[in-house]
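Listed next: structures, encoded as structure tokens.
Here, each number is a calculation from the coordinates, and none is a lab measurement. Please read these numbers as outputs of a predicted model, since none were measured by experiment.
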Structure I
């Protein structure tokens, strides 16, 4: 049995490293998002720390190689990961409120939370190699075997985290599970020394894992819902509207306040979602609509009320969001409402239906996912519309200057396909330098529409039409080249600063008055 101890230890530590990296993405998501920058930071920092661990573990093993030291290295990794499970949210709030550059914030948060445990886990493999080598002539075979076992562990940890753990357990629970597994591994590798202390710690970690969700709920409040899905980290909590002070319920998906409804009425809580009602002005006879992005489905519910003879298909990649919308946001089954739970681009690629209007409201860290911004995607939307069809897409951007590059790139993209494209700034209709929600309307018909209405509400929205020139200085986005994250970074100084919001929630003490941005709320 002792013969395979080192292989078992390396396997567990390899798996723990990958589980730590993947659960780290969910821990960072509500504060820093899930953008390319966050993933780059996670992968880069953890790989760098593992490399440091490989180097340091090799040096230490040459100076002193015994199972006691080996066990203490693993024990230290377990303890640091356990500490992370309790302190991560405090660290992330401080980083979110103190660092304005998302790239620097992601690197800093990853290093603070995962740097030390990654270094310690990196030390395990070279130390195990030194313990395992008994003869120089078999050194290559020994190193190759242990590296293969470590890689197998990493593969197993990747699938375990992605397919099982993140879908069923909170981040705190998963970290405590890793800590318990590593602590048990340290006991297996060396039973002597601190035996009772480690055994008691192991029992504590197991108990904490079992109670992790209850503990997190007690800290955040009984009305705060924290859910991991196969696609997202979701928070649901009560707050108050920033403008009128009315009570709202918010669904935050990763770092976006993706949906918001009034708790005391059925009208739309997010101002920009009301601009989707322009569909009835541009195409009065609409009967069938497609909504790209569902979340809590506040607008699809409004659409069904506004157009009692019409139907709507909703494409939402995450079926858990639909389930949560039914449980907490008053979404009901309706024969006129159909859901398709898949990526919106794959849906468009195979779609054969025709729609009178397509609504777009999909965000990932303040930007539309790049695969939905390109000429190829817009062409699919164009083909999915009837001859008098309308495309209404919500984006967040300025219009003018460097912070308006995304809007101008997306406008150029849509103009390359649609004969008519108009933009309606929601919050600041005369200020093109302001980063805000912008409703972009594209008409498949060449017939020029009216920009006034007898309906006072619609007339008000139509008066937000941007009539100034939009510079044609940006190339259209394509599947081959769509630097959406770069454009978003350029407008980050204009985005709402976390911690500056008059909305209050039960999480205020923890989130430091976290900004509940309206953008992306459905």
Structure II
């Protein structure tokens, strides 16, 4: 998903969390390599041993050799069709390869064979939800089998919301939090749901209620601060930080959170000592805020040096700020980073897409929220939840097929490998996604300038647009690449692209991007991040 760096940052590390159960007696070991995995797969086939194949499959999930494991696991299943664990493994492999239909089929067979297995029930519910199908009853069944697994409650909440039952979810989460007020992920989910349902004033009130009973719960206070980290709520965030200090005393974490907030408010004198007191945290959000602080002060060379010194640790976050610094300093290295015109691709692919009006209707049907998410870049619109391109609706499957073909074409025309370059990497396949969604903006809507540091390539695909009269004159509603207007208003964009129905724009995920506001009408898009091949 997109990230507005003015907010407190979250880095989400995703992996297959529905995997085969680990044996408690096994020692903790380094993940296997692809070469080791290949050897294990061959041994399992040669021995015709299902248990050995399960071990090899688990290694494939860890090492990134899922595609290599598909054929051996499928062959083993032809010999041992009643092995539920092998079906579960096949489902996990296909899930990681983002083949929702195949993953769903495999998990359904596993569940038929072992209907009372908690892990298989969990997996079936998850892949059903990811495919865009009703999954509420499946999650309820999984909870019955594993009632202490709090993650299942969050997934059930997402399923209910996807089915248009956001208010029911809010009620259930309120009940759960009344019983367990220290459940931080529950508070975060409830606050997000309330915000997107339109409750902009009381969306985070569950934190207040919980802190009345547990006023010195540091983790709860820090989660509360994060929940109100929105560019329209900086004053509110400062108030929560003040209250947290009164309850907890001085904490570097609170200094860091206030440094981020004061920087975005433009209170640079207030932010300076806070950075000094929170420097030892090693917190990415504080580091990024410090770069923004230096740039706003005009200390561009210093900001560039800080960014360069952190490239090895958090390069995907540093490159966008290095681009700003190099461009402001007249350093030609920005051309090495973002100057190649081939890094940006504009493709009109309407002839490969589903009928655009039918696709638009499908997308509108899954925009259940009333306002934009609290932690994203859009203003004046809504965004879908979950991975859009994992859905198995016919229109979405055709959409995904067209997108993959266009991305493959773009990747094949990128400049050659360039050592240390964040985009021009050596290995450029397979094409998988690190997130996909739809955004619906209405009159006056826009995207503030932001980044997608978790991706390799990012995108905008236009499905429905306002008429020329509705949107306004000039560049109203256009995509702007390479501009960070709230940080350096005078820095010009690298490129501005006119939206057209069926037009796909691809660009590096480390490149700043946003949109011009438009006057009226609807602007419906699909966006995705291409996963960095590993």
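Out of I, II, which one gives -0.87 for log10 I(q)/I(0) by the Debye sum over Cα atoms at q = 0.12 Å⁻¹, for residues 78-293 alone as computed from the coordinates? It traces back to I. From I, II, which structure was P(r) over Cα pairs in 20 Å bins from 0, in percent = 21, 47, 24, 7, 0 calculated on? The value was obtained from structure I.
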